[in-house]
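Read-outs throughout are calculated quantities, based only on the coordinates presented, and are distinct from any laboratory measurement. All values reported here derive from a predicted model rather than from experimental measurement. Cβ atoms are built from the backbone, for glycine too; each structure is taken alone.
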Structure 1
Amino acid sequence: MRSIDARRVCILLVLAMLSLPAHPQSLPAGTRPPDSTPETTPIAQAEDAIAAQHFDTAKKLLLAITAQDQKNARAFYDLGYVDQALHDKTAAEADYRAAIAADPKSFEAHAGLGMLLIDKDRAASIAELETAATLTPAANAAAAKADVLRTLAHLHADHEPAKASDELIAAIQLTGETKEDTELTGYIAGILGDATDAEAAYRRVLAQEPGDPETVYALSSVLIHEQKLDEAETMLQSAYTAHPEFYPLAAQLARLYTLQNEPEKATPLLEAVHAQHPQDAATTRMLAGIYGRAGDARADALYQQLLAARLDDIALLAAFGDSLIRQKKFGTAQQTLQKADTLFLAKPDSFPATDDRVQLTGSLAFAASENNEYALVLTALDQRLQYAAETPATLFLRATANDHLHHLVLARSLYKQFLAVAADKYPDETWEAKHRLVALAHEK
């Protein structure tokens, strides 16, 4: 599950990072080192006004400067900073672009534009930040470049983790490692499949801040992956007791109990979280799954809630269909599973897991059999055969479907194949197969 796992921690870190001003902190405009000689020029007056957060005064001064000098990259950058502080992103973007046009090697302008575009255009944001990372800041060089590299690491973490790792290492080399760096190190290591490094990174964070709920959550994800379930459970229970307001810990505990086949422990946790956070899709999905596997009709409303936002989610439709089968609502189950199957056939890459494909087609065959839709049974079983071999259950379904369609020779052969592999595991079906073979012996 990617909605409630270490990814949540990374998202929290990204939000924290992106909420920071995209400029050196000692001087907001970032164009004069703190120990530089005081200036009395109009642009220096504007930057002093910026430092005092007198943004309207600074803007008037900077507009006068840029009106006279269209090549003044420093003034345009400062103006972009001011417009961003005044929440005018459109004007700020134009200002930063004007600064870049005036001086393509302006670190501050590329960095400012890159930070500004994060929410608007991720690809353009990354391009600007990558350009900034190759340039030299005018002031606070190490901190300014490290900020850019850390932001790039966050932006690359999910899709280019190796690149993100390199960027984070470069940032740490410039300014040292922070708690957020260590957490991101753990997250990237997890994406790269290095559970050992991920675990070590999160443990370093916990050594600095024992019991930190976000870090406990992230570390527990790694421990669950490593099958260190007892340690994960103890850690989660302790952290949740101390931080009951951080509901991802409850959801993680529920996930662990589900993996341990202890739904009686998972259910009350998920019900409590769902009552407080009904729009949390991951929690709702876990609770729907527990209800569904128990044949509990309460699953229906939860699946319908989820599908209202994700109409084309094949896995969600398949899970809902299985839940309906367990409730013996075979007609609705077949319709739901057929929709999932149609979506899958249209875009097979969107439902990549072989086990999931086997489950979907097998469930569809079973629902169709219960609805006496025998041609559909065979179609679904043939589709399933592309991903997995026949089982006693599928052989029996195939035999009964051919029997009802009066494919008698084939039905007799399939009943015999079923009996050869069924052993004692399918007593009812074995009894039926034997009796049908006796009856079919007299038919042509």
Structure 2
Amino acid sequence: MRVAFVEDSNATKFHPLTLARPVFELVCGQYSLRERIVRHCGVSEWGVFIREHLAETYREEHPEARVNDYAWLSQAATVVVNGLWLPTADALREEFRREAAGFCAGQPAFFTLEPFDAAMVMRSGWESLSLLAQAQPAVPARGMCLEYAWDLVRQNATMLHEDYRLIATRHPYALQSQVAVIGRSENFHIAPTARIEPFVVLDASEGPITIGPGAVLEAFTRVAGPCHIDHGSRLLGANVRGGTTIGPNCRVGGEVEASILHGYANKYHAGFLGHSYICPWVNLGALTTNSDLKNDYSHVRVRVGSESIDTGLTKMGSFISDHTKTSIGTLLNTGSSIGAMSMILPDGQLAPKHIPSFCKVVRGELTDGVDLDRALRTARATMERRNCELTAAQERLWRRLYVQTRVERENAIQRFRERDSATR
């Protein structure tokens, strides 16, 4: 089966998480949408149609993918998948394989594109996705279509349950007698090469727990399901509550609740992280803590572009993009949106809720004081510590993003100064 994953203009609603990746590479449950379908649907060839500035780094990371290749689309029938669809396990097994268009809450989730229709896509772009899908017999697409970034956090526990159903074979794992296990044995899937030290508590009474190859759970760690801990991650006496995904090669201490750490994120020390999404190469300094509940229990609002959007949720934490660093004792407000390669130096007060990319917060003041060359040197050093490389293509991407986010920075700093002067 040939599959094309597409993102349309709605991908910008997921900034800052999608600054450096397509929307279908965002994680919810154990996987991103793209990983979920490629792993479990017998895909023989796949391609992506993404924002042009992401194409170079995506080709580098996924050389097997056809990237923005319309000629490839015209070669054979291809299942087109909306990058915002979160399919259930049953959807992948049943509806997804039908010769029909799947709709979710009125939005097309998938349909089959015939070669002769590729020309229409080339002319009109993927905004014509709905029109093409409506030309085919419609079936319900089980799952949901994402609208905003907080939907990932809200749906994470559900998708952890769904992804657990997709595991074909569950390996037996001999736990030490000093490890406390709560819940049924069928709710655990632990890789043989994972290491779980004595005095760890694994509580799967409310949902399954998966622990990937090479993961390490140090003594006095407590993990409650549903939860996924990916390969190479290390938990250092952490208290991990249900609804949490810890991606590959993370370092996690303190308390984490209902959050997604995409991968290669560092929360090594004490501090609370709740109902949040953390992108790769973020470092949360010791005692960094975020609020995920307002004192009056009202709905949390999050800035998306130029708007402050009511999430309709009472619990929502922070959305932090790649390579951002917080210093010791940073306090993050409810519903914070923090861009890429920013630096937050606390002064004992809550940091601003909206911190654009390449900004610095010093003594409570928002500035554009991040030196790009220095930030790239820091990114390179950070990645080398995990045996990764900041490639030339990645550096070009960050330089382009620095230019693309300039207006957002200038507007946010202007708003901050106006509010600051009004309160004096």
| request: Please state which of the structures 1, 2 yields 0.05 when FRET efficiency 1/(1 + (r/R0)^6) of positions 60 and 284 (r between Cβ atoms, R0 = 30 Å, to 0.05) is computed from it. | output: 1
| message | By the measure distance in nm of label points 7 Å out along Cα→Cβ at positions 140 and 380, tell me the structure among 1, 2 with the highest figure. | response | 1
| If helix-only ellipticity at 222 nm (-39500 (n - 2.57) for each DSSP H run of 4 or more, over all residues; to 500) comes out at -23000 when worked out from the coordinates, which of 1, 2 was used? | 1
| said: Matching task: 0.60 is the computed value of FRET efficiency 1/(1 + (r/R0)^6) of positions 84 and 252 (r between Cβ atoms, R0 = 30 Å, to 0.05). Pick the structure from 1, 2. | reply: 2
| message | Suppose P(r) over Cα pairs in 20 Å bins from 0, in percent works out to 26, 57, 17, 0; of 1, 2, which structure was it derived from? | response | 2
| field | Which entry (1, 2) yields the derived value 21.4 for mean count of other Cβ atoms within 10 Å over residues 164-171 | value | 1
